[in-house]
Every structure is written in structure tokens, then in C-alpha cells.
Structure 1
């Protein structure tokens, strides 16, 4: 059926009006507060960095940006909240490495695999392999030699099976075919305390949580988990240069949006975020906690996430790792 001319014109006007309205709405973004959801408890490194970024984004975007902590279930509660939020750019996820680990640990994730779209890889921070200050192990090679000579006698700690620190040690174990015993803790703090006390031989810890204890002589650092040495611990070798070429286990931070967020909103938010990450004060803050600010494109972050998913998926399967 052919519409009369006046109805055709009316339909065109409706479409044009809708397009103009959508364009105006995107241009005005943000015209109300933007919420950055951190799926972890307040006080941690991810929370502290997210709050600094939020303050800087408020200035760049010309609007209010707040942080909301929705902790629990290794980050999946906060992730699910953002995944199910309206795709309008007003709800953003600030996540970390457990995002890539959780799908391999949980029998069923509480949101669809394609419900979130990557915005940017924010930062990369290596982990540090630590032992007590008076440990007989002066190098990672010595610890590995003991583990090979006495299977099942070396214990390692972690803050839980869903952490990159746990999986970094497991990847080390798998790559070198070692028989070592995992001792899980409820968080990283008590685990570090027991490493200092000698209750467990070693663990991988974040640079932020361990570097001051190393420099003050309360812990000894054997290796870092990045391909290159940490600026905070320049005299500490890498796992890659000592026992496992190519070894890499980062604590990464990144930002996500609900899938389907309009491209003009994505572009505006991404531009502001990259500008924030290039701010000298922000860069120094990241360096102070042992992290490297990145500011990738969404496509680059997507590629990185695929590699992380494949790596940690393999570690979890081979180690038959379950949630604590």
C-alpha cells in the first residue's frame, strides 16, 4: 500500500526529529551524574585509582562523576549491575584482572558474555614473588630447585582462588611442573603477614602491597611477573628472565560500558579518559603504586582481553582450580 504524500512527509519528519533529538542528547552528555561502579571493597588499589580518575573526569566532561562500590562474589555483583544498566554512558564499570578469571571459575555467570563492551585498558601492574626477609631462598631459581627436589614441601599463599596472585603462582607451578601446595586466605593482607612470619614459603603480591615491605627489609622479593623490571624494584629480576621466558601476570585495570552504548557517548568518554591518563598528576599516582597507565582504544582492549581469557582459562583448567 502506498502512503499518501502528506503521511510520507509526516513520517520523514518524525524520523528526522528523532535523529535530531538523539544527536542533541549525545552532544549534551553528560547532563546528569555519571557513576563509575567499582566491583570491589573501598580502600583497595582499584577503588583508590577509580576515585582519582572520577575526580579528573568530572573536570574533563564538565559534569559530576561519582564512584559506587558494589563488592562481592569476586566482582561479579558489580559487573552484573553495570551489564544490566541502561546503555547510555551514565553507568561505567572500573574492573580488574578477576574479570578475565571469573568466567572460568563460576559455573554460571550472572550476566551475558556480550553484555559489556570494553572502553579502555587503564593500567598494568606486575606482581612480586615474595618470601620472608630471612628466607633461605635468595633467588627464584633456588626456590624452584627446592620444589623440584622435595615435591609437596613448598607452600604458597594467596588471597583467594579468583585472584591473579593465586593464578600467577599456579601458572609458575604448571610451567615448571612443580608439586607445591596452595594455602588460601580470605584476602592478601593476612597472606602477606604469614609469608613474613614464615608460615608459608612464598606468594605473589601486588607491588602496591609489597614494595615498601621489601625496601624496608621485612620481605625479600625474588622476581616480578612482568616482562620488564618494575621501576619500583629495579634490582629485582623478572620471572621471564630467570626461569620462564615470556611469563606475564599483570594486575590490570580497565573500564567497560553496557553493550550498545551510543558511539558518540563512547567517543566522548574515551577521549576524556585518555586525557586524564595523560595528566602528569595521574601518571605519577599510578607510578607510585607500581602501575603503568595505558589508555588503549576499545579495539586494543578487546584484543588484550581475548589473550587474558585464553591464558587464565588454560591455567584454571589445567590446575582444576575451584572457588575457595
Structure 2
């Protein structure tokens, strides 16, 4: 039986000095609202409200948490607060900023800038033809700048996917939704109820045979690049461990993209963590070299389209 659907805060609810306008989106662990501050500036506010642990009735503000879920709810709330604390001290153009965080209504909230644009997932779905190599290199090189900063703070994202990558109107990316994140000081086997998205989650997120680390986010970034080219996610890593039927990027897209880009994607998607680029800086350097070969890629595509 599916869990009951939580109701968002009513319109015009006040959270400290912020007025809730409406719900923007919701997921399994949070609701995001459009809100306005005392100066009528628009903001996004993220509320910790795990669907399986807490319930809000229509028109209510306070959450109801059954006694049997209290411990797990409080543990998740602590992670949410720690995530907010770390992100509030991180200022990078390619990572969502946290302007404020606080407790209310028996849960917690993060206040963030309201970014205009759309998700990478929506962008991919809207494209009828192949996505250009220049677009892929621009988005993911900038994304890796942001992830280098995240990793330098000792934080792992652990749920990177096109739906969690925001594209501003100028196509600069912003990493969103650190709800699944963990700290590098605490890396090890996945936690109970660990969040992951099949197709983008690394093999080590399904079991405890490998340690989680920056290389885990690198797998997800490779899967996002693959999805940008293929318009669909690669096969789930747990299935690949049984029967690896992934069609390598360097074979599937060889007539459209440069070898360096395709090889970089395939290296990110290695099942063994030690065989992937070990950090965002290393992958960023590889993509920079792929960008240097863009002229050759353009000539190859031109030859392909001129063939009778």
C-alpha cells in the first residue's frame, strides 16, 4: 500500500520572516516552495518531510510523526541540518547556495536563491536532435568545478542525475538536492534506506563491497553525460554487475562525438571504483583535453553528413 501523500504548507503561511506562496516541487524526502522575504524578494525554501516517516494533513503546518518512526526521522533531520550547515559556508556559482536554515513545525527548512531556468533532464527531453559536444563539455566542465568544491569540503552528493542539475538560462549548471549526501569522514558501506537512482548510482551504492568516495559521484557524472548523448540513462549498475550489457559510448556515438569525450564517459562508468577518475579535478582535466579536440570532431561529423 503506497504511503499517504503529504500536503504542502498552506499559501501565505509564515516561516520566520518568509511568506510561502506555493509549492514548486516535491520528492520522497522534501517539498520545495516559492517564498518571499520581508523585502518581497523571491526565494526557494526546502522543507525536510520524508514521505515514509512523517505526515501533514491538509491545512495543517505541524508534522505528525508516529513513535516508531521518531528515531529515523530525527536522524534524517540531523543530516539535513548538517547538509545545510556545510552548504551555507560554501559559495560557488555551480552549487546551490543556502542563505539560511532553521527549525519550525517539528522539522527543518533551508532557504535558497530562486534560480531561473530548467533541469538538465527537461533540457534533454526537449532536444529533438543530438545534443552538441560543445554543450556537454560546457555544462560538465562547469559542473565539475562545483563538485571539486563540494568534495574539498568533505561532502559527497550521492544522487547526481539530470533532474538534480539545474541549467540557468545561459546554460551554466547548478548542482541541486544534497538530500542523499554524506560526509567523506563517514564514508563506508551505504546507509539503511540509502537514496539512489538506478542508472546513475554507482555499484558501491547497492552493497558494501566498496567504500564510497568522490569516485562514486564521478560514476554518476559519467552516467549523466551518457544520458545527455543517449537521451536515456545507462543500465542500472546492479544489473551491470550480473550481466554488463552497457553499449560503450565510444562505440555507440563514435560518428557524432570526439573519441576523448567518449572515452572519458566510459572511464567514469567503470564498475570497479579504482578504474574511474578518482576526483572531479582529474575528470575536468580530461574534458578540457576533449574540448581541445573539438575541431577534429566537427570535421568528422561533417564528413559523416556529407557521405552519400
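What follows draws every value from the coordinates through simple rules; no lab data is involved. Everything quoted here is computed from the prediction, not taken from an experiment. Cβ atoms are built from the backbone, for glycine too; each structure is taken alone.
Of the structures 1, 2, report the one carrying the highest value of distance in nm of label points 7 Å out along Cα→Cβ at positions 30 and 246.
1
Which structure, out of 1, 2, was distance in nm of label points 7 Å out along Cα→Cβ at positions 62 and 254 calculated from, if the result is 3.1?
This value belongs to structure 1.
I have 1.23 for Rg/Rh (Cα atoms, Kirkwood Rh), for residues 94-133 alone, calculated from one of the structures 1, 2. Which structure is it?
For Rg/Rh (Cα atoms, Kirkwood Rh), for residues 94-133 alone, the value 1.23 is produced by structure 2.
Please compute relative contact order in percent (Cα under 8 Å, 6 or more apart) for structures 1, 2 and give me the label with the greatest value.
1
As an exercise: helix-only ellipticity at 222 nm (-39500 (n - 2.57) for each DSSP H run of 4 or more, over all residues; to 500), calculated from one structure in 1, 2, equals -14500. Which structure is it?
Here the read-out was taken from 1.
Among the shown structures 1, 2, from which was the value 0.60 of FRET efficiency 1/(1 + (r/R0)^6) of positions 46 and 286 (r between Cβ atoms, R0 = 35 Å, to 0.05) calculated?
Traced to structure 2.
For the read-out semi-axes √(5λ) of the Cα gyration tensor in Å, for residues 78-165 alone, a value of 39, 15, 9 was computed from one structure; give its label from 1, 2.
1
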